Structure 1
Amino acid sequence: MEPESIVSDWLARFGVAAFNGDIHGLLDTILPFGWLRDALIFTWDTRALEGHERIAVYLQDRLARTHLANFKVDERPGLRPERVRLGTLDGDGSDTEASGVGEGVTAGFSFDTPDRTGRGFVYLLQEKDTNVWKALSVFLNLEEIKGHEEAGAEAGVYGGHTIAWEEVYAERRAETERNPHVVVVGGGQTGLQIAARFKQMNIPTVVVERHKTIGDQWRQRYPTLSLHTIRNHHTFLYQPYPRNWPLYTPRDKVADWLKQYAESQDLVVWTSSHLEPTPTYDRDTKRWTVAVNRAGSLVTVHPAHIVIAIGTLGAPRIPDIAGRDRFRGTIMHASTYMGGHPFKGKNAIVVGAGNTSADICQDLVVRGASTVTMVQRSSTCVVSIKNVREGMFHAYPDGMPLEIADLKFNAMPMNLQRRFARKREPEMWARESDLHAKLRKGGVKLNMGRDGSGQHFLIYERVGGFWTDVGVADMIESGQVKIKQGKELVHFEENTVTFSDGSQLPADLVVFATGYLDPRVSLKELFGAEVVDNAGPLWGFDEEGEITGCYRPTGHPGFWYGAGDFSMSRFMSKQLALQIKAIELGIISQE
C-alpha cells in the first residue's frame, strides 16, 4: 500500500473511535506497546502514556467528553504521509522481530473539538501478527482556542491613515505597563519568545530584565562562545535569521539579535530592572502584588501570572577549597572568564570537562598559555560537531517551516526516543571512534550518556556532562591540553595546586567550569520558600519523560517556569500561552 492509503485508513479508524468515545476501538489502532502523547487535549497538561493499560485509564473519563472530530491528513510538505526508517527498540521484548519496528510510515493530521483546534503526528508500524498498520506513537497537540487564535500580521495602517505608528505603539505600551496580565522575569531568548507569543495571543505582558541592554547576559560570557546547534534549530519565533546567517551563531550576534528582536516584535521590556522581595499572591483576587525596581524607581503591578524565564542555571558553583587565600594567581568561575589574552605564558588549570571547559581550554591554547590542564573528575559524553550537525539538519532541514519542524521534533515521547537511542549505542560509539581515539590518547574518560542513550538526554537530565567537540580533541591528542583525570583539586599553595592523589601542578590561573546551583535557591530569597517549594523542580524529567516544571502547572497558582533551549521556548511558549488564555477565559480554573 502507498503511504497515503495507509495513513488514510488508520486515521479513519482512529477518528471514528475518538468521535464515538470508543476507548477499545481507539486502542485497537495503537500497538500494545504503543504511546499516546497528549499536549493540552484531554487535560491542561502534557502527558506521555505507554501501553494500552495506561492509555485506557487515562482516557476513561476523558475521551468521550472531549468530542474529538474532523480528523484530516495534513498534506503540507514535511507532514504528508511518507515512509521512514525508525530503527529498533530495546527492552520489554519490543525488538525488531517482536514488534515489526524498522520501516514505518509517518504523517501529520488536524482535528478539532467544539471549542478548540489541534494538530497531531503519528508513527505507524505494521503489526507482525495481523499485518495491520497501527500507531507506535500518536501525538495530539492543542493548536488554538476557537475565537482566540493568534493575531497574525496587522495591516500597518491605523485610523484610515490618520494615526502614526508611534502613537499607536505608545498607547499600547502604556496600557500594558498600567495593567500587565503577565510579568515575565528574564529577557533572554526564553523570556522574549514567550513575550512575543503572548503578544500574539492578546496577553498583555511586561518583561523585567536586570541588565541595562537586552543581550547583555550573552555579551558577558566568554568571547569565543558560539552555539553548537545549527541556525535552523536555534532561530527565533516569528522572525527567523536571514538566509546568509552563520551556521553556528556567535555570542555577540545572539546578543544583538535579541535586542532587535525585542524592538521589532514590539515587546514591552523594562531593562535595568528587577523584582523586589517578596511578591505576594492573593488567592481571592487571583492576582500578585509585585514591586518592580525599574531603573531605580519602584513600580507596583498586579499581574495574574508570573513567568520565571531566568534559565536553568542559578548562581555559579565554586568549590570551597583550602588555601585559596594563599594563592598568588587568579581564581575565577567560568561565568566571568572573558578570554585568554591576559594569561599568555601562564600555567592554566580548568576544572570541569563540559562544553564550557572545552571552549576555554581551546581559547587558552590559542592565546598562548604556557600550559593548559583540564581536570576531568568523572567521565564525559563527547560528540563531534559534524555528527551533531548531520542530526540537526535531519530534524531541521533548510526550507522546512519552523512550525512543521517543531511539531515533528516534539511528537515522539522522550522515553520512546530514549529506547530507540539505547539500541543505537554501538552505532553512536562507532561514529565517534576517530574523535574518541584522540581523547583516549590524552587520558579522557568517556561515556555515551547516563544509560547509553547519548548526549541529547543529558541536556534535560543534567544541563551538562557533555561537550560537542569543535577542535579541542586535536589539542588533547597533541598534548597542548593535558588531562588530569579522576582526581579532585583539594588545596591551593602560592604558585601550585594539589590534587587528591597528592600530585601538584604549577598554576597561575584556575577556572572553575563546575556548573551552577539550582536557580530555585535564589528564587526562594525572592519569593519565599513556600512559593518555590510548592512549585517544585524547575527542570529534569518526570517518570513519563516530560520536562518537570516548565511550561506546565508548577503547583502554585499563577507561578510558571519557562526554560530550555531556543527551540523549546519557541514551541512550548504556545502551550504556556494557551493555558494562561484558558484560565483567563474561565475554561479552566486556577485555584
Structure 2
Amino acid sequence: MCGIVGAVAQRDIVEILLEGLRRLEYRGYDSVGLAVVTNEGHLQHLRRVGTVNTLMEAVPMNMLAGGIGIAHTRWATHGEPTENNAHPHISEHIVVVHNGIIENHELLRERLREYNYTFVTQTDTEVIAHLTHWEQKREGGALYEVMKRVVRALRGAYGTVVMDIRNPSVLVAVRSGSPLVIGCGVGENFVASDQLALLPVTRRFMFLEEGDIAEITRRTIRIWDQAGNNVERSVIESHAQDDARDKGLYRHYMQKEIFEQPQSIKNTLEGRCTNSMVTLSELGDSADALLCQVEHVQITACGSSYHAAMVSRYWFEELAGVPCNVEISSEFRYRKSALRTGNLLLTLSQSGETADTLAALKLTKPLGYLASLTICNVDHSSLVRESDMALMTRAGTEIGVASTKAFTTQLTLLLMLVTRIGRMRGMDKTLEKSIVHALQILPGRIEQMLLLDKSMATLAKSFSEKRHVLFIGRGNLYPIAMEGALKLKEISYIHAEAYAAGELKHGPLALIDTYMPVIVIAPKNQLLEKLKSNIEEVRARGGLLFIFTEEATGFTSSANMNIILLPKVEHILAPICYTVPMQLLAYHIATIKGTNIDHPRNLAKSVTVE
C-alpha cells in the first residue's frame, strides 16, 4: 500500500528517492512527499497530492538536494488525502515516514497534548513524530535507543523510518508487521518497503524481521531484534526483474500482464514436470514423507488469491481425495477453529506481504499444524520467510493493481500441488499423466483465449452504460465467476456480483430484468445441463444473457441471449482458461469508461494493513 524509500550517501540522493517512489506507484497511493537534509544541515521538505510526477515537477523549482533523506507514497487511512496529511511528518527536528496503522494513536495523541504538542494533521503518523521527539527530549540517547523506547508505546502493524535533522548521517528503521528491506551499497545504504524501489542502486538486500530496529549510516548497518539483542541479517543477492515497468506497445500494465500469461505459466511449469509426473523438487528431500501425512488442507487467502484457493478446493477433494477448507484470512485469523489431524496450512498471496494472511500464518504456528506452505510470487517476502515451505509462481513483477498473471499462475501451481499430493495418496497414474499433459499444453490454450481480444473489445460496448452485472457459474467455475465480477468492479467501477448458479432462485432472481446483464460461465462439463436450467430461469424473467461457452455445448443466440464461443479446452483447465476472457472483457469495458485501469481509485496492490 504505502511506499517508503530512504537513502544515506555522500552524493545527492533526491533522484534516487524519486525513482524509488516511481517504482512503488503500482502499490496504490493518493499523495506523495520527501524530506532531505542539505550539506549545510537544513531540512528541505516537499509534499503533493496526486502522482509522483507532480512531485518530480516541483523538485527543480524548490531546488532540493541532500545526502540523506526519506520519501513516501501515502494510501490514506487516517485523514483525507491532502497535502497537509501527506508524509513525511515533522516534530521540530524529527522527520518520520510510516506505513501501517497505529491503533492506539488517539490515546497517544491525548497524552502528547498534555506535553504541549500541537497536532496539525489528521494522521496517526504524526503521533510517531511527536512521541519520538518527546522521548529524545525526556531521556536522550542515540536515535535507535530512542526508537527502542518509542515502539514500546505503539500498538498496531507498521513500518517506519525516522531521521533527526541534528544528526544528518543516520536513518533508523523499525519493522512491526509492515515490510522493510535494507539495500546495501558501497559507501551508501538504502531502505525501502519493497526491494523493487532500490534495484537501480543495489542488488544486495537485508530483509528486516518482525520487531527489528535498524540503524543505517553510509558505511554501517546495525540491527537489534525484538528482544533488544544485536543481530546479523543475511545479505541476499536479488534476481528480481528490473524491466517490469516497460509497457512496450501496450497501453496499460494490466493489458501487458494479461498477454504475458502464456509465458508466465511456462515459467511456472519449468522444471516441475518430468516423465509425466509433477515433481516440485524445491520442496526438498523430506517433502514426500510430509505430504504422505497430509489428511486435510486448510487454505487462507484474500482477494483474487482467495478465489484461486476456492478453485483448488474442488481439485483437492476430487483429484487427490483430500478434504479442504478455504477461508478469507481476515475472518480466519479472528475465528477459533478446530484443528484436524494431519492438517497442512496453505497460504496464498501475490506479494507475500498481505497483512491478514501473514497474521493468520503467525497465529497458527503454535497450534500444531503439520506444516505451513505458501504459494507466492515474491521471493524473500514475509510469507515465504515465515512458512516452512514455499512454492514460487514465477509470474514476474505484476504492476497492475488488478491481478491477472499472478492469479492464473497461482491456479497452475495449485493444480500441480494437488497432483503431487494426490500421487502420495495413490492417484491413478493415468490421471496424473493426463493432468501433466494438460498442464504442458496450457500456455497454448491461453494463447488461443487471447485471440478473443478484439471480440471482447466489441462486446465491451454492450456493458459501457450498465450499472450492474451479475456473474454465475457452477462447480469450480463458480470461483471464476467471482473473479470475473471482482475484475469488473475493480477497474470499471461497475457494481458486479457473482453467484453459484443454483442459488439464483434463493434471492438473486429478484434482481433480474431487461437492464441486468447476466454473464454465464458455461464450459462443457457434468454440470452443463443443470446450468442450462438456471439460464432458462433468467430467460423467463427477461434477463439479458451473455454465455461464455464452447461450440459443442449446443447454445444458439436468440433475443436477449448472446453466445460467446470460446476455444475448446480440457475439462481440468477450464477454470484457468475461462479466466482470460473475463480479464479481457473487464479491461475493455474499463477502457471505454476511461477509468484509471492500472491504479483504480481507493485500491492498492499490496495490502499491508488490516
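Using volume of the Cα convex hull per residue in Å³, single out the structure from 1, 2 with the greatest value.
When volume of the Cα convex hull per residue in Å³ is calculated for 1, 2, structure 1 comes out on top.
As an exercise: distance in nm of label points 7 Å out along Cα→Cβ at positions 113 and 257, calculated from one structure in 1, 2, equals 4.2. Which structure is it?
Among 1, 2, the structure yielding 4.2 for distance in nm of label points 7 Å out along Cα→Cβ at positions 113 and 257 is 2.
For relative contact order in percent (Cα under 8 Å, 6 or more apart), find whichever of 1, 2 sits highest and give me its label. Each step should come with its number before you reach the end.
Numbers: 1: 15; 2: 12.
Answer by largest value of relative contact order in percent (Cα under 8 Å, 6 or more apart): 1.
Given that distance in nm of label points 7 Å out along Cα→Cβ at positions 305 and 369, derived from a single structure, equals 1.1, which label among 1, 2 identifies that structure?
Only one of 1, 2 returns 1.1 for distance in nm of label points 7 Å out along Cα→Cβ at positions 305 and 369, namely 2.
Name the one structure among 1, 2 that Rg and Dmax of the Cα atoms in Å, for residues 217-456 alone of 19.0, 61 was derived from.
Traced to structure 2.
Identify which of structures 1, 2 gives the largest calculated value of distance in nm of label points 7 Å out along Cα→Cβ at positions 393 and 449. Can you show the working numbers first?
On the way: 1: 2.3; 2: 1.3.
Evaluating distance in nm of label points 7 Å out along Cα→Cβ at positions 393 and 449 on every structure, the highest lands on 1.
Computing distance in nm of label points 7 Å out along Cα→Cβ at positions 249 and 265 for each of 1, 2, which one ends up highest?
Top value of distance in nm of label points 7 Å out along Cα→Cβ at positions 249 and 265 goes to structure 2.
One of 1, 2 was used to calculate FRET efficiency 1/(1 + (r/R0)^6) of positions 209 and 361 (r between Cβ atoms, R0 = 35 Å, to 0.05), giving 0.65; which? List each step's numbers first, then the result.
Working: 1: 0.65; 2: 1.00.
The structure behind it is 1.
Since every read-out is calculated from the coordinates, none of them should be taken as a lab result. Just so you know, these numbers come straight off a predicted model, no measurement behind them. Cβ atoms are built from the backbone, for glycine too; each structure is taken alone.
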